[in-house]
Structure 1
Amino acid sequence: MSTGAGATAEALSVSRETFGRLKIYVDLLERWNPKINLVSRNSIKDIWTRHILDSVQVFRCAESASHWSDLGSGGGFPGMVCAIMAIEAAPDTQFTLVESDQRKSAFLRNVARECGVKCTVTSRRIEAVEPLHADVLTARALADLKTLMSFCDRHLAPGGMALLPKGATWKKELADARKEWKFEAEPITSLTEPQAVILKIKGVTRG
C-alpha cells in the first residue's frame, strides 16, 4: 500500500469499496507518472493527503448535481476522485472531465475503466468545448481566479456553483477577479493546508 494510505483511510471516512477504487487509482497514477508527469515527484510521496484527501473534501463541499464538470483535469484531481466518490454517494451524477493533453486523457480513461467510473473525458481545450451547462464545476491548479471566472461564465448552468481550491494568495485573487466579475464567494478552509481554501462560487456575471 502506498505511503500514507493506512493513516489517511480513517481521515477519508469512505466505504471499503470506495477506498479500494481510490487505491487502484493511486496504483495506476504511480505507474503512469514517470512517463507523463501527472503530479510532481515530490507530491507523489504524500499523494493520499496532497491529492486524494484534498479532492475528497471538494466533493463534500458540493450540493447535489446532475452534471459535474472538471476543467483541466490533468491527473484527475479533483475530478476523477469526485467521480469515484459519486459511485456510491451520488450515482446519478454525470461527470465530464476536460483535459487537452492526449496522454493525460488516455490515463483518465484507463482509470475510469479500472475503477468502474462512468464519465466522459473530453480531449479539447476548455475554450473550444461547447458550453457544458454544469451544475457543479471544479478546477484545481489550473489558472488564476479571474481566468476561471470566464470558464464559469461559459460552462456553468444557471444556478450552478463552482468549487475552486485556492492557495494562500486567494484573497488577492478574489479582489482581482471582482474588478471584472460579479459573483458570490464563500471561502471554506482547507483540511489539508490551513492557508488554503475552497472557494464556493455562485452567480457569475460580468461586472
Structure 2
Amino acid sequence: MPDRTLILASGSPARLRLLREAGFDPKVVVSGVSEDDVVADDTPGVTRVLAERKASAVADPDGDAIVIGCDSILEFDGRQFGKPTTGAEALGWLRAMSGRQGALYTGHCVIDERTGARVADVARTTVRFGTITDDELEAYVTTGEAAEVAGAFTLDGRSAPFIDGIDGDPSNVIGLSLPLFRSMLTRLDVPMTALWAT
C-alpha cells in the first residue's frame, strides 16, 4: 500500500493509464464540473481555473488523500480547442491543423487534503502536425477517438502517427505532465515516492 492515497479528479482513461504506467494506482473520482462558464484572459488561465475547480470539487476537507485535477486545451491560430462536439467539427479542426503547429496547455491543481495546502500550475507543449490526407482524417474521425480528446488528437492513440514532433513534455500532451506533477508535490512537501503503488 502507498503511504498516501492519490485521487485523480478526472474520468480520462489516458490520464489514469499515464499515472498507472508511472507507478501510481489512483482512485478515480469524476468531478462533474461544468467546463462552459470559465472566464480567463488566456488559454493557460482557462486550463488552470478548470483544474482548480475539478480538484476542489473532489477534495474532502476531512480527508487524507492527495487530489490532482487537470484540464487540457489546444491553442491554434489564437483559438481554443477542447473536445470537438461532432465528427464534422473534428474533421474541420484537423484539416486546418495539418502541416502546422499548435500549443497544448494542461492546467494542474494538486490538493493535500491532510493540510489543505494546494498548488496550481500549467504545462505547455508545442505540437507539430504532419501533413494528413483527407482519407486518413476521415478514417480517424470514424474511430471516435477524436471526440474524447482536446484538439481532436492525442499522442498515445491512433492519431499519434499524425504528429511529426513536439517541443516539451510528451506526457502533457496525453493529459497530465508527470514532471510538473512531481514538482508540484515537492512544493507541497509530499514525496512522490509516498504515492507509488507497491
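For the structures shown (1, 2), percent of Cα pairs over 21 Å apart, for residues 111-182 alone is largest in 2.
Comparing distance in nm of label points 7 Å out along Cα→Cβ at positions 15 and 31 across structures 1, 2, the highest figure comes from 1.
Could you figure out which one of 1, 2 the value 2.7 for distance in nm of label points 7 Å out along Cα→Cβ at positions 143 and 159 was computed from? Answer by label: 1. With relative contact order in percent (Cα under 8 Å, 6 or more apart) computed over the structures 1, 2, the top value is the one for 2, the highest of the group. One of 1, 2 was used to compute log10 I(q)/I(0) by the Debye sum over Cα atoms at q = 0.16, 0.28 Å⁻¹, for residues 71-134 alone, and the result was -0.62, -1.22. Which label is that? Source structure: 2.
Given that helix-only ellipticity at 222 nm (-39500 (n - 2.57) for each DSSP H run of 4 or more, over all residues; to 500), derived from a single structure, equals -12500, which label among 1, 2 identifies that structure? Checking each candidate, the match is 1. Out of 1, 2, which one gives 52, 37, 26 for Cα extents along the principal axes in Å as computed from the coordinates? The read-out comes from structure 2.
Going by Cα Rg over 2.2 N^0.38 Å, for residues 47-102 alone, which of structures 1, 2 comes out largest?
2
Given a value of 1.6 for distance in nm of label points 7 Å out along Cα→Cβ at positions 151 and 175, calculated from one of 1, 2, which structure does it belong to? Source structure: 2.
Taken together, the values in this text are just the output of simple stated rules run on the coordinates, not laboratory data. Quick caveat, the model's predicted, so the values are computed rather than measured. Cβ atoms are built from the backbone, for glycine too; each structure is taken alone.
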